[in-house]
Structure 1
Amino acid sequence: MNGLEAFLLGLVQGLTEFLPVSSSGHLELSKILLGVEAEKSLIFTVVVHGATVLSTIIVFRQDLAQIIRKFFEFKWNFEMRYVIKIFISMIPVLIVGLFFKELVEGFFTGNLLLVGSMLLITAVLLAFTYYAKAREKAISYWDALGIGAAQALAVMPGISRSGATISTGLLLGNKRENVARFSFLMVLIPIIGANMKDLYEGSATLEGGIGILPLIVGFLAAFVSGLLACKWMIKLVKHGKLLYFAIYCAIVGLTAISFYYFG
C-alpha cells in the first residue's frame, strides 16, 4: 500500500464511519477499485479506526467529560443510567464478536453482490426514518438493546453502523439529537476494545507490507475527514435529511450488484 492508497482509504473510512453509507461496504468497494488488499495488515484497520475514535472523542468531549464526572459520583443520576444503557447496547455486538467472529470475517471477501445487497438494506432503513415520529422521551433500556442489535447487524459489509443505529433509534420514537449522540458514543468502547484485543494478541502487525508513512497518512486522512463528517452528520440527523443517503445507498448498491452480474 502506497501513500495515495492509504490517503484514499483513510478518507473513505473517516467519512463513511459517521455518514450512514457503510464504512465497511465502501472500504470493500474501494479495495476492489484500487486493487488493495489492506486486510493483509490489520494494523491499518486499527490505525484508521483509532483515528475515527479520536475524532468522536473530540466532537463529544464536553458530553464525555460530563458523563464521566457524574458517573463517578456513584449516584443513580442521568449519567449513571446513560452509561448503563451504553453497556446494554454493547451486548449484541459482544455476542457476535465472541461467537461469530470467524463467520463475520468470511463475509469480507470483496463480494460485490453481498455488499450491494446490504447497501440496499441500509437504504431501506434510512428511507423508513422519513415516517419516524419523535416523542418526548429518553432512550430507554429496551431502546438501547434494540439500537445495540442494529449495531450488531452492521458487522455485515454494506450495512451502515450509524445508519442502522440511528434509524432504529428514530423508529423507536426517540428524538433525533438524542439518537445521534447515543449512536456515536455507544461505538467508542467496542472499537477501542476490539483494537486493544488485536494489539494484545499481536495480530495487528506491520507484516502486511504497510510502512510507517502510509499509516500516518491514513490516520490523518481518517481523523480529519471523520471530524468533519461527525459534525456534519449531527446536523443532518437533526434536520431529518437522511432520505438523501437512502437514495445514495440504493444507487451504489444497485451499481455494485450490476457490476457483479455484468462487470
Structure 2
Amino acid sequence: MESVGFIGTGNMAKAIICGILKLEENFKIFCYDKVKNNYEYLKKFNVFLCEDYSEILSNCKYVVLAVKPQNYVEVLKGIKPLIKKDVVLLSIAAGISEDFVSSFLGFETKFIQIMPNTPLILGFGAVAVSKGKHVEEFEFNFCKKIFSKSSFVCEVEKEKMNHVIAINGSSPAFIYYFAKGFLNFAKKSEIDEENALKLFCNTLIGSAKMMLQSNKPISKLIEEVTSKKGTTEKGLEVLKENNFLEIIEKTCEETTKRAIELSKENF
C-alpha cells in the first residue's frame, strides 16, 4: 500500500485528498500542518494526522508540499534534516523551481511540479504536471494516477509551468468573477438569484462541452450564437469596444509575471 504525505492542509490539499479518496485502490494518507485548523475537517476522512515533519517523511515516499511560496523556505528548513533522497516531492507552489529546491536541500531532488485547481474537490479539476530531471517514469506515472479520478491531467514543459497558472490554476477565480457580473445583472433585473445561478452555470457547463466536443473552432461557436443585428451581436460589440480579449490577455500576463516574481522573492 503506497503512502502519500501532505505538508499543508489548505483548500488545495483538501481538494487533492478528496480526489485520491475517489481512487479504487487503498492509499495511506498522512497530513501535517503547523496550524491545526483543518484537522477537524480531515478527521472525517481516513487519514493520519501528524504532529511533525518526521511522521510524514518516515512514512511517505510521495510528499505533496501544499504550502504557499512565502512559506517554502520555512518548510524546506524543517524537512532538510529528515528527507531521504528517494522521496518524491510534489510542489503546488507557483514560482518554485526544481533547481531551487535541490540547491536548498543539498542534493538532486526528485521533484514534480504540479498546478491543480480547486474543482478537484468535486472531481472536475484540471492538473498540469511537469516531470523533474531525476524522477523515474513509474514515479511520474504514480503522480498522474493520484489525480486521475478527480481531474484532467496534462503534462506541461517545466518552462511553461508559470504560464499555465493563468489557464488552469488561477482561472477558476477569474471565471467566478466573470459570473459575478451576470449575477449582479440578474439581481438588478429582479430575477430570482437561485434561478439565475442555475441558468448561468448550466450554460457555462454546456458551453465548455461544446468547446471540447463539437470539434468546431471557438470563432465558429460564437458565430452560431450570434444573429445579424440581434441581441448577442449587440452584447459582443460592447465587449469588443471595451477590449475584453485584451483585458483577459493582460490578466494572464500579470498572473504569469507574479509567478515569476514569486520565484525570486525571499529565495
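Please treat every number below as a calculation from the coordinates, not as lab data. On a predicted model such as this, the values are computed, not experimentally measured, just so you know. Cβ atoms are built from the backbone, for glycine too; each structure is taken alone.
For the structures shown (1, 2), Rg/Rh (Cα atoms, Kirkwood Rh) is largest in 2. Largest in distance in nm of label points 7 Å out along Cα→Cβ at positions 7 and 143 among the labelled structures 1, 2 is structure 1.
Could you tell me which structure in 1, 2 was used to calculate relative contact order in percent (Cα under 8 Å, 6 or more apart) as 39?
Only structure 1 yields this read-out.
Once distance in nm of label points 7 Å out along Cα→Cβ at positions 151 and 255 is computed for every structure in 1, 2, the highest value turns out to be that of 1. Quick check: -24500 is what I get for helix-only ellipticity at 222 nm (-39500 (n - 2.57) for each DSSP H run of 4 or more, over all residues; to 500), calculated from one of 1, 2. Which structure matches? Going through each structure in turn, the value belongs to 1.
Between structures 1, 2, the greatest calculated value of mean count of other Cβ atoms within 10 Å over residues 183-190 is seen in 1.
Supply the structure label, taken from 1, 2, corresponding to Cα Rg over 2.2 N^0.38 Å, for residues 47-102 alone with the calculated value 1.09.
Details: 1: 1.41; 2: 1.09.
Computed on structure 2.
When distance in nm of label points 7 Å out along Cα→Cβ at positions 127 and 175 is computed for each of 1, 2, the one that comes out at 1.7 is 2.
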